[in-house]
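Undergrad: What follows is a set of structures to go through.
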Structure 1
Amino acid sequence: MKNARNVAIVLVIAAAVYFIPGGGRAAATAEAVLWVAFALGVGFLVVRLYREYHMTLYGLGERHRTLLYGAIALAVFEWLGRVRMWQTGLGELAWFVLLAFMGYALLEVYRHWRAY
């Protein structure tokens, strides 16, 4: 009975988006709100993990900590720029080269972390 209720709720929302004028705009607004909530959740997770592992991060040393933060920043850059970079062959090649650099940096940090 619970599954049927959930399906009915989804169908009512879909019908409202399809039939009500301006429903697409309302759906886009709801989607934006969900993305903001997701981003806040990820941010909260990052802050919590940083607070929990800050001694381990500082134990890596400045070089490896910089590599780790740079790899994370590169991952965000690649995620945000994926669509535009894949529009050309050279951009796609650059995307994969940057992905390889990011993987190498993370592997180097992992090796250093496991050495202790």
Structure 2
Amino acid sequence: MVVDELSEAQVDRIFQALADATRRDIVARVIEREQSVSALALSYAMSFAAVQKHVAVLEQAMLVRKEKRGREQIVHGNPEALRRAARLLDAYEDLWRQRISSIDALLDPTEK
């Protein structure tokens, strides 16, 4: 299971990063095409420093990576990390479906 591939801290960082709407939007933008932190900052009603902090959270979760290009920091999406997050959510969904099936079997009078 993908949960076994990741430490608890890594899972926490992924969910923390994706819990914020601005960070999810940043991920969507940089998956579509790389952008500088400055260009990203123009898209939000917040300071450049606030956008930098959002990018740092995403970078710690390995959902994006930054590359220095001249004076700019270019942000790239990390599709493999997003696939890993999707597999993680799928694993949790499977777990809950198994639990629901077990409860259904316990409650079904025809099973006895």
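Undergrad: For structures 1, 2, which has the highest computed value of distance in nm of label points 7 Å out along Cα→Cβ at positions 32 and 56?
TA: 1
Undergrad: Follow-up. Ranked on percent of Cα pairs over 25 Å apart, which label among 1, 2 comes first with the largest value?
TA: 1
Undergrad: To which of 1, 2 does the computed value 1.5 (distance in nm of label points 7 Å out along Cα→Cβ at positions 48 and 64) belong?
TA: The structure behind it is 2.
Undergrad: Right, next: Match the computed value 22 of relative contact order in percent (Cα under 8 Å, 6 or more apart) to one of the structures 1, 2, and report its label.
TA: 1
Undergrad: Of the structures labelled 1, 2, one was used to calculate helix-only ellipticity at 222 nm (-39500 (n - 2.57) for each DSSP H run of 4 or more, over all residues; to 500), giving -20500. Name it.
TA: 2
Read-outs throughout are calculated quantities, based only on the coordinates presented, and are distinct from any laboratory measurement. Just so we're clear, the structure is a prediction, and the values are computed from it rather than from any experiment. Cβ atoms are built from the backbone, for glycine too; each structure is taken alone.
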